[in-house]
1. For which of the structures 1, 2 does the calculation of Rg/Rh (Cα atoms, Kirkwood Rh), for residues 201-280 alone return 1.04?
2. If distance in nm of label points 7 Å out along Cα→Cβ at positions 41 and 65 comes out at 3.1 when worked out from the coordinates, which of 1, 2 was used?
3. With P(r) over Cα pairs in 20 Å bins from 0, in percent derived from the coordinates and found to be 30, 52, 18, 0, which of 1, 2 does the value describe?
4. Comparing distance in nm of label points 7 Å out along Cα→Cβ at positions 57 and 185 across 1, 2, which structure shows the greatest value?
Structure 1
Amino acid sequence: MEGEHHVGEAIGYLVLDPGGADGPQVPLVDRVFVGRECAGVEESRRILVPDDLEVSRNHLEVRVDHDSSRAVVVDTSSNGTRVNGVRIERAVAVPLNDGDRIQVGGHVVEFHSKSADPGAAPRAISRATMSIDAPISMAMVMGDLINYSTVSEQADQVVLARDVDQLYRNLRELLREHRGTLIDYVGDAFFASWEIDNDPDAVDHALGFVTAAAERVKEWVSNLELRYEDGSPLRMGWGVVTGTVVLRLMPGAVVMAIGDAVNLGFRISALAGRDGRASVLAVDAVRAAARGPFAFESPQTVTVKGRVGEETIFGVSTRVG
């Protein structure tokens, strides 16, 4: 059968720093490890980059997903991994296509599929890298399930877990389409980011995601069993901010984002969709940086819990016509 993978047969190969004369080419039969050391891994199943301190001892793994016969990459590093310039979630398998480039510190590992068109052009990638403890300029989107505490208290817990998981799975798929990275989601919070230094259109990508999400959520929640007490479907409020953030790796493959902009984004998402406000709210810095087809409502001045002074916010939607 076409596309079927037989055990012991390579589905493709990996190239370190393509275009150079000395970069190794490693067949991908089952799994290949990339890092500074990869201790205990046989030579045929590893790619070493010992000269780069931004690379972890065991930075990532590329393996064959036998259910789909596709290659996937799993980030296990301290400083993060990018595929085609987009930071991927840690410890989550991300599918690879022919020509995809995996950024490992200051190096690139390129994947070539055995079944792909050999004449296809490789995809472009930013070669910049960022330490996970270095300040990063980001566009961020925070989503908040409105009145989640009341819903979670009254709902059947099996239904609650199933329906919230389904909703956030849909949001993650939509996020990938808009080149965003999931930082975290737990309970009622969905937190995504775009790195401005590596993506000049980060703000537009964030706005594209959040305006699409605001519309798609209406469709998705209509099919969920989970409801408010009056039988109406769930609603979400969204905040969009920019600012400097420090990412810190925590135990259990959790990445924590620290910074005033993070706090502000979550506070604004808690205002969105309430008291007659739009379901998507953005700060003035986002409005000023936007270049795409987005409409911003008249400014509102609000007091944000836990902050001194007032903040100017704008309702956001996709411009029609």
Structure 2
Amino acid sequence: MPSQADSSHLKLAFAGTPEFAAVSLEAMIKAGFTPSVVLSQPDRPAGRGRSLQASPVKQLAESRDIPVWQPASLRDEEARSRLAGLELDLMVVVAYGLILPSAILAAPRYGCWNVHASLLPRWRGAAPVQRCIEAGDDESGISIMQMAEGLDTGPVFLQAATPLTRDETGGSLHDRLARMGAEALVHCLHSLEHGDMPEPRAQDNDAATYAHKLDKAEAELDWSLAANVLARRIRAFNPWPVCWTVLGEERLRVWKACALQVRHGEKPGTTLSSSGPGGIDIAAAEGILRLLEVQKAGGRRMPVSDFLNAAQRIIPR
């Protein structure tokens, strides 16, 4: 992708909120597809002081002197009229977080495109990056989609796949898919500008799966599950919301672990070993989960060996 390009004749808007979306916006700007306006969710309280913080997309747009609009909803007449008045050719939507009603979807000349972090129709919904790791998928990818009224149901222009590594985390896959989505989006924008867009392909609704939004309650390790399931969840929930468990009197966040396919005959949740150099071994419903990197409340992430040395005791069974 060139670092800079002549400005496009397409009149564009961009709607997005988190860092994943900011990567696509940055790529659009560098390729010469600077939007006339950027939509992002309202500023939210963040940090220990809970002060209002602008989204990554808003911060990027303002640094490039692009007007930013932060409506609480797009369902009212004012929102529809304002967008209609822009006479847009296209609106690009990436992890925006607000529902777009039919009037908004139909307002631009070419409708609205979405960059989605999965190989649709697999993992429609809010958390496709984490759910594909948690499920043990062999691959993930991105889809450039023509938006429709249903949740991620629209026809797909372009897809790009990537294999998942054995140590894939939610963070590593997020970053890779953000880059892939940005590149694919710019490719499609160039195609649109030159009049050679591929025909959108309808999704197979019968093959669809749904990626439910992440819930912090899911992060507590459930020892009634198999060790390989827990290991995948730990990778998927890294860096958020981060899995955790209680050992002895310590509540520990678990950043890294591996599953051992070993029969043990112990009650799930039993600490089998906490003194070896390999890690802390805990009985799961099937197999053993070995904790490799943990974090005490208020502390830093550390290898289990450092945690055990600092504790100066063996965690009781």
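Values in this text are rule-based calculations from the coordinates and carry no lab data. Bear in mind the structure is a predicted one, so any value in this text is a computation, not a measurement. Cβ atoms are built from the backbone, for glycine too; each structure is taken alone.
1. 1
2. 2
3. Of the options listed, only 1 reproduces it.
4. Largest calculated value belongs to 1.
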